[in-house]
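Every number here is computed from the coordinates shown, using simple stated rules; none is lab data. Quantities reported herein were computed from a predicted structural model and do not represent experimental measurements. Cβ atoms are built from the backbone, for glycine too; each structure is taken alone.
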Structure 1
Amino acid sequence: MVGSVKLEYINRLIDECFDDGSLDLKGKFLGDEGIEGLVESGRLKDVEDLDLTKNKITWRGGVKLFEYPDFNKLRRLYIGDNEIGDKGAIALAKSNFTDRLVSLDLRFNDIYPTGGVALATSEKFKRLQILVLQENFTGDETLQALAKSSGFISVRKLNVYKTGVTDEGLKILAKSKALKNVKHLNLARNVIRLDGAMYLAKSKTLEKLETLLLYDTFVPEAGVNALLAATAFKLKTLRLT
């Protein structure tokens, strides 16, 4: 239970930061107690866009938030630069509002394969169009699980920048029918070499791919040429170092 002074502060923040369905609390450093206050306020039912980026939230606050039963309108959740970890990710995968989300930003949250795979194997994200896992430790396991899951069929933008992805992850991704609608794919800052580039270039399912970010990887010129010559998709943007 949050004290009355803290709850008064949270209500004042909501009054100041809520505008036309959007609650922007980025960088307010609320911590887990502040998240508990948000939940206890009972004022999240009309929030469509919720930005909790950089708020020192751990799995404890994450679980409290994700178990909130009255997110009636939430469609976009930005909770990057926190520390929800695997426990938080697992709770999110089970939450009752994820079937309405169209955008989810989880960047830099200390999530490992256990949490990443829990998200990837959930069947509740079928409306999600934007998924950002940037700078977590989710690795090939999570990317492969996403590639095999039917729960992310609507994803148009997938960001797995610096998540420990290797050529092995791309081998499965390149065959994915579940991610066939991806248009923008960020694979930068991963350990990707010629094999990974060739898997993508030979893909027969990633037909809608338009933007591919591969900077700060190890893709050689032969891989670049293969991607540019790919027949399944025609890149509008290919960024390398």
Structure 2
Amino acid sequence: MFEISVIIICLCTLVLLKIFLNINFKDIKRMEIKESEIIENISNKFPPDEKMCNDILKMLNNESVKIKINPEYNSCLYTVFNNTITLGKFEQNYMKPQTIAHECIHSCQNKRMLWANFIFTNIYLLYFIIIFILTLFNKIQFTSIHIVLLIFLSIIQYAVRFNLESDAMIKAKYIAKEYIEEINLLTKEEEKELLKVYDNVNEIGIPFMNYILISNNIIKIILYAFISLI
């Protein structure tokens, strides 16, 4: 059946991507714990999060962005609809400069693409929820059409999101480096150690981000194809 073929292809795709992108969840977790211990003293030298965010935004000539503090967040997030960066608690304090730089870069990206990502992602998720519920209650007959449409929507959503995220991740290290040099709170040795950590994080984090983005969409396709069989 068509649905079974889709499920098999999607599962094989997930496995191959994990192998080709060298994704290892245990290594990622071990690296985070190890590095946070090594550079704990460096992290304590950083200025307050809001000041850091303001300073980086000034470096990027983008001071129109609002900054909001939310301790319930575990990191930070830029939202285009209200042009706000929300800062929360960081799981790894040593990542603050690069993570905050990442969201500041998002705030400077092409607004058309940011709005396209926001609107299309929400439409895509709403469409998935609707067809999933309708199919679950046998209200849709030709599910294969929706599977094909879901695949195309997933590709478009992934392409737009990947463009935004990869751009921010690649540039964030250099913005963070410029900021660290500007505040001049770290010794050259500490700065070198921190940037080395950022290199290691990006080496694993960029492929991991790609894998998570595309696997989330593939899992939706698998779930819908599976429910279509019931």
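Can you spot which of 1, 2 the value 6.4 was calculated from, given it is distance in nm of label points 7 Å out along Cα→Cβ at positions 12 and 204?
1
Given a value of 1.0 for distance in nm of label points 7 Å out along Cα→Cβ at positions 124 and 156, point me to the structure among 1, 2 it was derived from.
2
On percent of Cα pairs over 21 Å apart, which of the structures labelled 1, 2 is highest?
Top value of percent of Cα pairs over 21 Å apart, among 1, 2, belongs to structure 2.
Of the structures labelled 1, 2, which one yields 29 when relative contact order in percent (Cα under 8 Å, 6 or more apart) is computed from its coordinates?
Computed on structure 2.
I have -25500 for helix-only ellipticity at 222 nm (-39500 (n - 2.57) for each DSSP H run of 4 or more, over all residues; to 500), calculated from one of the structures 1, 2. Which structure is it?
Comparing all candidates, it corresponds to 2.
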